[in-house]
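Take a look at the structures listed below.
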Structure P
Amino acid sequence: MFYYIEPEVAGGLGPKSETRRDDGRLVVTRLNYEFDGWLGDALVETTPCFILTESGCEAIQAAALTGVRFADVEVSCSPTFTELYPTRDLPPFRWMIVDGAPGQDDFGWSS
């Protein structure tokens, strides 16, 4: 059984992100996720990237789920975030890179 997910978009690519185009697709080689808001979800996204709290990563690894790997992400807060949530601390996040085959791995990209 497979599920489609549509996580919260809590921000976007920050100014320290590094990207390139590959056959018309946006490829992110360094991710700086800049928060504009945050409802508290463990998983958030900005096309084409997902980030997940460290505790979420640990749960995926403990369950030995396939089709995903984790990398460093630089998290920052926009002026809007700072204005809206002056005392809110963000938990540690990791970049969740989905590289599995749909129908074979636990994580994969749908068409």
Structure Q
Amino acid sequence: MLIYKILRAAEWQAFDSAGETPGAPVDLADGFIHFSTAEQAPGTAAKHFAGEDGLMLVAVEAAALGDALKWEVSRGGARFPHLYRHLAMTDVAWTAPLPLGPDGHVFPETMT
């Protein structure tokens, strides 16, 4: 199962350069890296990235993250994947730009 992380351009560039990331500022504050499932990602984009362009969608195979990945109750009582370690570039299955369209962010068809 793929899970998804949305990164702003500067966060993506830092991750791409370093080969790993401790996450975005919200992740650092919370002590884990926030991910979303394919079903949750559009809601995450709308809630936390509304109106923002230049985003990158990072897909990661959940099973490859082992015990560092925990499924915890979050927004609306839904269980979200949270990673309790740095995310390495070697964890990434694929990436895609997440452009802003007239009705919100346009997610790639490969998510479905």
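The numbers here are math on the coordinates, done by the rules we state, and not lab data. Remember, it's a predicted structure, so these values are computed and weren't measured experimentally. Cβ atoms are built from the backbone, for glycine too; each structure is taken alone.
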_Given a value of -5500 for helix-only ellipticity at 222 nm (-39500 (n - 2.57) for each DSSP H run of 4 or more, over all residues; to 500), calculated from one of P, Q, which structure does it belong to?_
Q
_Say we calculate FRET efficiency 1/(1 + (r/R0)^6) of positions 63 and 87 (r between Cβ atoms, R0 = 25 Å, to 0.05) for every structure; which of P, Q gives the highest result?_
Q
*relative contact order in percent (Cα under 8 Å, 6 or more apart) - structure with the largest value, from P, Q*: Q
_At a computed 2.3 (distance in nm of label points 7 Å out along Cα→Cβ at positions 15 and 79), which of P, Q_ = Q
*asked:* If distance in nm of label points 7 Å out along Cα→Cβ at positions 71 and 95 computes to 0.4, which of P, Q did it come from?
replied: P
*From which structure (P, Q) was semi-axes √(5λ) of the Cα gyration tensor in Å calculated, if the value obtained is 19, 17, 14?*
Q
